[in-house]
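Listed below are the structures to be examined.
Read the figures in this text as sums done on the coordinates, not as results from a lab. Because the structure is a prediction, the values reported are computed rather than measured.
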Structure 1
Amino acid sequence: MSQKNNKHTAQKILSLLKKEYPEVKSALNFTNAFELLIATILAAQSTDARINIVTESLYKKYKTPKDFVKLPIEELEVLIHSTGFYHAKAKSVKACCEVLVEKYNGKVPASFEELNSLPGVGRKTASVVAGNAFGIPAVAVDTHVKRLSNLMGFIKSEDPEKIEMRIKELIPEKDWIKFSLLLAAHGRKICIARRPKCRECVLGDLCPSFNP
């Protein structure tokens, strides 16, 4: 498929998904950039539903980076135990909060580069926070975005950064944030990894992996 046709197909997919999920938004619950940052760090190898359960009670008591810095790591591990990989996640959260307090006066920086430099924060987490908390154009490549980008023929790669750059080539910058959310929503509802509902998929005519 030519670059021109590939771009046309990707943007048609974008249009169809916008109609299918008109109210799409982040599946993680948050009220500010800090809550989204911590939730996204915890979300690695877990489900958004599980993270929302954990953070609902977590944020009632611990609201700022200073609160997490003061919280003993053993107690934090107990609080986030059900998210999985809690030892590593607790270390990441603590280290991230320490930098926020020391370098940014307890504020989450509104810059992709600065977000990406925080301990425990990779490109995906930085993109999630930059896009959903600050409205900075970004493409967050989660497991759904990675899988659907390959299934739909945008790219043949498991490298999140290559997928991110490819989507940025295919989709207008103003839709980068939304496209990530739409692919994730479609991956959760229809294009499910082990049991895709191809017969219910609005993208059947455009998807090379369509298997009714």
Structure 2
Amino acid sequence: MKSRASIKRILATLDRLYPFDNTCFLHYDDNAPWQLLFATILSAQCTDDRVNQVTAELFVQFPTLESFAGANITDLENAIRSTGFFRAKAGHLQKSAQKLLHDYGGKVPSDMESLTSLSGVGRKTANVVRSHIFNIPSITVDTHVMRISQKLGITKFSDPVKIEFDLMEILPKTHWIRYNQQIITHGRQVCTARSPKCEICELKKECDTFVIKENKPEKRGN
């Protein structure tokens, strides 16, 4: 496990590279927080860019919770088809809309228990909503946060919930939300899953998987 000094260096580097502005990667109307909830449900196994393309039309076709709750399920499925797992996701959106209207007066709740009682909402989705809608310090464990936190030796776990609680214990609460966004940005720009740019990574000295590539002499033919 990383020392406190190492954690402090990692966070200082992230703060320098990616100044925190609490910008959400998913698009939604500030006056309709349920849109972020629904966009995050759609983001499962789908890129944020694709979700943003889909919701740009989806929230015009279905502009209110009532329209989702009473939608023809086939129409809803077709509207989100390109996000993948569209049948399950359409069911989650409709059931969540109905529960929000029936149990919460059309308002998005802020507590973890209520959020995770909604169809298709796990801790990751709930933490996105809590962070961006309510500004509640939360750790959101997506694929970038999971992968890079492991590389940096901040957690040894592979289970998202265990990683979340690991990071909550290790990181100062003031950095919970910003760490999410900084690591996601770093994962998209530098430490990509397929071709990480290790040589230019300013966190490489803290990375447990970084290996200096040695220049080997070319083999000459006989």
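In this comparison of 1, 2, the computed figure 19.0 for Kirkwood radius over Cα pairs in Å is attributed to 2. Can you say which of 1, 2 returns -16000 when helix-only ellipticity at 222 nm (-39500 (n - 2.57) for each DSSP H run of 4 or more, over all residues; to 500) is computed? Going through each structure in turn, the value belongs to 2.
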